[in-house]
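I've put the structures underneath this note.
Where a number appears in this text, it was derived from the coordinates with a stated rule and is not lab data. Keep in mind the model is a prediction, meaning the values are calculated, not measured.
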Structure 1
């Protein structure tokens, strides 16, 4: 199993809309289209004048990650609507192989 982890930040006023978009659209649509997307989590933390989000997605294979993010899967996959709601985000994504 491979974990894909990424960080993004919103203005407080955009946080609820961003969270809803990711949890109700982005990952459910991906789960429907990519059966090897095993699970996902969206973590949220108020961080002063911004809200930090961490997304953690678990994939069964590297091929499934490429299906989700494309050939440049080390680059963040940020849909236009999400990008409009984010104040900033990491341009790259970290991947970890689950060992235990």
Structure 2
């Protein structure tokens, strides 16, 4: 049985999405300090709270993984189907 949890973080200017031995990196906004909360997960679409260097308070952000996965030639439905939740994955 596959793990049902994926992890999101940011490292060295990239957003990192990790699930089932896959590490998917894509360019993050230049001023992103960190993601602070995952508010919603909907089959490839994330609503998150993020902290930026130029703002004192967090901002709501949206991440659509589907076009990223398609560009990487993933079978999107097969890859996303078992994921039931996304958590922050900072060390």
Structure 3
């Protein structure tokens, strides 16, 4: 797992992590679904559309509002890299 810290627009602190799996590995899908189950116990699900995405082979983004942050969890298949990734981003309320 690789994680980085950054500042979001407006100065909110953000951490984003990437977890690589073998391309279209069942474990990636199971891990993604487990993360979504956990997130629904902590926050409220938001609209799932994301028009500003680069074009991986497949893409599924889920967003959640938590008491003091926004959580995004996505599953992306990258055929050119022969990998599937789960990306997690947690962004605080503001700077």
Could you figure out which one of 1, 2, 3 the value 1.05 for Rg/Rh (Cα atoms, Kirkwood Rh), for residues 32-71 alone was computed from? 2
Relative contact order in percent (Cα under 8 Å, 6 or more apart) derived as 45 - corresponding label from 1, 2, 3: 1
